[in-house]
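Computed from the coordinates by the stated procedures, all read-outs in this text should not be read as laboratory data. Since this is a predicted model, take the numbers as computed values, not measurements. Cβ atoms are built from the backbone, for glycine too; each structure is taken alone.
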Structure P
Amino acid sequence: MHQELNLEFTTENQVIVHFNDQHSDKLGFQSPVTEEDQKDIRWYLEVYAYLYTTDVDDNRAAKIAARLSILGENLLKSVFYNDKTVELFQQFHRQKNVGRLLTISASHPAILSLPWELLRFKDNYLFHDAPRISIRRRLANLDNAKKPLAFTAKTHLHLLFVVSRPQGASFIDPRTDPIAVLEALDQTGRMIEVEFLRPATLANLKARLKDNTKPPIDILHFDGHGAFNSTESMGYLLFTHQGSWTKHRVPATGLGLILGAANIPLVILSACQSAAIGDSEEPMGTVAVQLTHAGVPSVIAMTHSVHVNATRALFSAFYQHLTQGKGVGEALDNARSYLYQNPDRIELQRGQEHVTLKLYDWFLPALYQAGEDSPLLTTPIEVEQPAEIHWGNLHALQAAGFWGRTPELWQIECAFVQDGTRRFTISGFGGQGKTYLAIEAGQWLYRTGLFAKVCFVDYASFQGVDAVGWAVSTLATVLDKSLVDAQAATAALALQPTLLILDNVEAITAKSLSELLTKAKEWSEIGQCRVLLTTRSPDFHHPDYPTEGSLIHQSLTLGGLAED
């Protein structure tokens, strides 16, 4: 039997403590976490964690990390400060049953945004107690709340990723969360399949949730921006407008009705950097609590953008425990414990010094939950390992990975997904990263399901006269088919969505290039195939590749990398 201590905040300044059939009077509450504390935490997680190789302030970071324990102790004292509340807390704390639960019941964002996971008693964080004390949030007024979905554990789950980067909102790498999740799920066999919603519009989401020809969605992961309207006390998620890339503010109440009706047991909200409107008005938390009010059983809210290695470690541990039959809350607690015990985030070189960056970011994310912490997956007898798939021939990137061109990468995806673009040309001087950008685009768009095959045709050292024939022979290898000519390649491309990358085409003679461009135009318009080209010259002087005024062919000229 679960033992629950409930902190019911009737307003942002008043709290009632409940335990079993007992409760305190309505007491005054004053948060010990100042606006400056909130700003420091955001700086520590979102600035220091990302700018650690430049002009960093290690002393400030160390002071903030040391203050986390003080904030946790002060938060506890701000609620349990008279005889009755202290007595209720001690009764709860003395319980030794597994499944102890501390619930923050609130509706005001100033309360929801507080770092309750830091609660600390006698030099120990509560979630480290034995047995563990789980901390969750939910809406204070449950009178009009929809009863949470009763979910029966399955042998397999289907996850829908919604990656939203509308124009006008600050941009951050769209690959961070998806890559971390995909790498984590690679270890689970085929127990959780992943699908990406493209483009990330509300209309598309509604249509997908109603599509009975596809698997029902069990986990929805929204990776994007939130907003908060203090007048309405309403949280919003920023989707993309249908037909454009502008911001579409979707209120949490409306989204809650949609997701609640779709019987989705778990929603994950990942905040982009600078997603919060104010330091104490955190939009993801407001959205999360309103989703649980609408009947979504569990919502995990990543209220800050954390270091990519923390994201990877968190989701790896979370999905590992989820696939072992743990409930959402228990799996998250286990992942949080792993982050706490493993604070090393990255090895780096600062001048002559080799250092390890440690980050104490374990108190993220927050769990919003209504009802029981039920498992989503049955415990597998044996994990099925997926067969190796031959999907492309892309060169490996350097060990340092892909840096600095993520806005351009997103521009390519947007062109293919929503603009109706069939051919996209990347141009620029030698050494500006055209080939690296094309390779990363191929890897990313395959990994996230836009293409089934990616064929890379390298013309940098091409000495022949038949550029089309070289492309056909390379396609034959990638598609694993015997292709005798360009017509056979056309027929083969009709069978599966393929991205054809034609790299360094400036090396081809004018006549041969013209023939290749004409044939590439034909290939790009077969089914869901697309063509991505790189060249030093932005103008091919070919009617099917205009440099402006066309969406069928778009051109991007690379400039220098920005300093930030």
Structure Q
Amino acid sequence: MRVDNEDLDSLVFINQVHRHMGPRVKNRIIKVELTIINDVLETIDVLNRLFTGELQHFYFSDQPDRYWIGRVLGDILPSNSWHLSEAELQIEVPDGVSYAIEPKEYTVKQATSIMIENNGTDLIYPQFECRLNDTTHMVSFVTNDAIFQYGEPIEASPLKEVKVTETKTTNGQMTRRSHDIFIDQMDTPNAWHSSDISLINPGWKSSGGFTAGKKSTATPSNGKATISKNATHWQTGERMDNWVKGKTFLAVKTKNVNQSHSKKAYLLMNRGKYLGWLLEQDIEGAGNNQTGSIVPNYGTGDAYQWHGPAIRRTFGTKPTDWSCSMWHFFKIASAAEMGAVYISVRSGNDEIASVLYSAHKSNRDVMQYLSAGNKGLPLRSGDTTFSTDSYGRILMVKKGKNITFELRNDRKKKKLSRTYTVPEIETMEADNIIIWCGQYGNFAKASDNRPEFVYMRGLNSQVWVEPTTETVTNVLNLPDPRYKWHKDDLLLMDMSNETVQVNGVPELTPIAYGSSTFGIPPGKYEVGVVSSSDAPPDVTVRYREVYR
């Protein structure tokens, strides 16, 4: 038996270890019966130091190939004070599992798939180290359940404008390319124009308008600051523990920042220890900060009619395949409030795809409605509180006759995703987007209802190459990949903590949206390797087997 890498064979020997069978259990208790070889009074100081540290590794001689991570619980009561005294330890194991002492490691050259053999009894989360054999823009690992991707394939990269000049006569032509149609931070509604929402739904009325959101800040009071329950990260990037949210702490220092919606950050302290730097936007009471978004003025309407501002933005590239994202705040704080938000991608006056959030009952329920080609689509989520207090993204992606909707609420860390086949929309060309925020009659309006960011990207936009004669300059839209690594670069992708390192340096750029880590169950399991390169990488996989 060893503790913190110190051998205890000269102090104790193990009589029995009470083992457990069954599913993985957090905070598992393992009982160890042992005999203290020397007089207890002679070794009590050494044993106290070894058995009551903050965190110890216990190695049991009946399982020499694995170890547990745990701590001693309660008192240790020797049966007597002289030699060969018997005692019992209760060891709490937070993870509830043991780990193989010897890690597994092997390499597959130019890997397109890897066969992993897990001889343990629980999930393992391997590391994949990729040594690149060619210029590479994306590497992903694929299982039946998940995809973990870093980078993006060359065909999904943004475009850059390249001018090629040569002497010849050419005709003008239209071609189709992926193209960022517009990215609107929605600081103001200036790029949008008013629209008549009743042409879409006769039960709705256009009224009022949108204005730029105003800044509202909160500061510590009497040297103390309360952390908002919606806060997620400290100013330095670390994720907050849930227990600090809603709590009040001393603010001992201030510094100037220019981050998100904050100009200041405050260093908080709890019982003489520093907690972290809190952005002013995450102080309780700063929730009315509306900068960086547009705020609806609903105007007036009939007593039992939806009304509010509607805006439209048109564009001329007319893609038949596209993606549209809107980041948005939406909150129904009480049963008396009724509100709605609607976004629609259209071809002229005809609907291609739309999403509607609607709170129209006196119970805070918010319904989500999806439609495409002027017909409703079944959602059947059953979650009427999904958007009750929401900051997140509405995403629509159309490819051919397939339309994918993804509704995301970052405050609740929830996501809904559905894909439908709608043949009627296959050849429709998108040329405008409509956004509408609504209030029902004279009922209280939604506590928050603000578009913050809209991104429209054509996946096959029309791009015009100008006609010229003699000396001709062709304007080409070529891929401009955001990710590019070279031969012999090392990418380390860790399934246990969802991180990526490039040549030993942790990357702050997140993995591709929608990616997730995956575990390998006991048995043999195949993992696919997909890369955006001419030569697949050499992949070294490392893991420790886990035992329940």
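Quick look at the numbers
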quantity	calculated
Comparison of P, Q by mean count of other Cβ atoms within 10 Å over residues 222-229 - largest value held by	P
Mean count of other Cβ atoms within 10 Å over residues 358-365 derived as 21.2 - corresponding label from P, Q	P
Kirkwood radius over Cα pairs in Å from the coordinates reads 28.4; which among P, Q	Q
Structure (P, Q) behind the derived value -9500 of helix-only ellipticity at 222 nm (-39500 (n - 2.57) for each DSSP H run of 4 or more, over all residues; to 500)	P
Relative contact order in percent (Cα under 8 Å, 6 or more apart) - highest-scoring structure of P, Q	Q
